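Visitor: These are the structures, in structure tokens.
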Structure P
Amino acid sequence: MQRFLYPAVFYKDVDEYKVLLPDANISTEGVVMEEAYLYAQEFLKAYLEYAIKYDLDYNLPTDYDSIEKRLKKDQTCMLVYVTLPSEKHKD
């Protein structure tokens, strides 16, 4: 299994929660924070699966502390966790 942990920035915008994964250039939203987190997790998983499948470069996660230091007052940083199955080796 391959495990990934990326920092994500969450904030409330009128009637939904926005989330940005700066290292993957992914943004999404949800009505509640849990929904926004799950969408971010799904998009991050798809991003990483695609990059790995096609042997593309992808950004490694930024250090959590460096993201947290740049947060605005109304933003929260959380880690988004993704697990991918190991690649099957061809003989």
Structure Q
Amino acid sequence: MTSEELDIAFKNAVKSINEHTEPFPADVLLRLYAYYKRATNDADSPTGSKPLISAFKTNALFQTRGLTCDEAKKLYIEAVTQYFLYRK
């Protein structure tokens, strides 16, 4: 897959998640959050008014600390594909 194809597939996966109206399991959301942050080079420390949620987000980012942007995009796409595949 070329870099351009990967970008298109990633954007389509993000779009499918954003358009989905049913709630996601927390573990799926955290994984997608961390992959997205790594894929977009936006891995700043999470902020918010709920310390527990921030701690879970920080842990998810920590677990993905060695990923490149392209690796994170691929893993995001795979996670989205698996989620929608196993929901059926």
Structure R
Amino acid sequence: MQGGKVGQVTYSGCLTIYSSPEGLYLSVWLPFRLGHPPLLIPWGAVRNATTRRFLWTESVVFVVGSPGVTQLQLSKKIFEGHNVVS
């Protein structure tokens, strides 16, 4: 029941997110998965990661790819143990 933002679209509580040595794995819960296949974002594709704070929560905003394909915003907890945030 994780959430995040992909571009201008907010996914509230319908994402499954895994952090692995290979990268970030994102998947949308059924029945919302139609048209949203699971996605692996390699750590090498994470660019310009910065921390944002809103009230009591911290998130990381980053660009995917070079040149950038889209911008994602996910919970900072997902990035623990990975040195991608500046």
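A short reminder: the numbers here are calculations on the coordinates, not readings from a lab. These numbers come from a predicted model, not from an experiment. Cβ atoms are built from the backbone, for glycine too; each structure is taken alone.
Visitor: Starting from the value -23500: which structure in P, Q, R was helix-only ellipticity at 222 nm (-39500 (n - 2.57) for each DSSP H run of 4 or more, over all residues; to 500) calculated from?
Guide: Q
Visitor: Can you tell which of P, Q, R yields 21, 17, 10 when semi-axes √(5λ) of the Cα gyration tensor in Å is derived from it?
Guide: Answer for the origin of the read-out: Q.
Visitor: While we're here: Given 14.8 as the derived value for mean count of other Cβ atoms within 10 Å over residues 31-38, which of the supplied structures P, Q, R does it correspond to?
Guide: The value was obtained from structure P.
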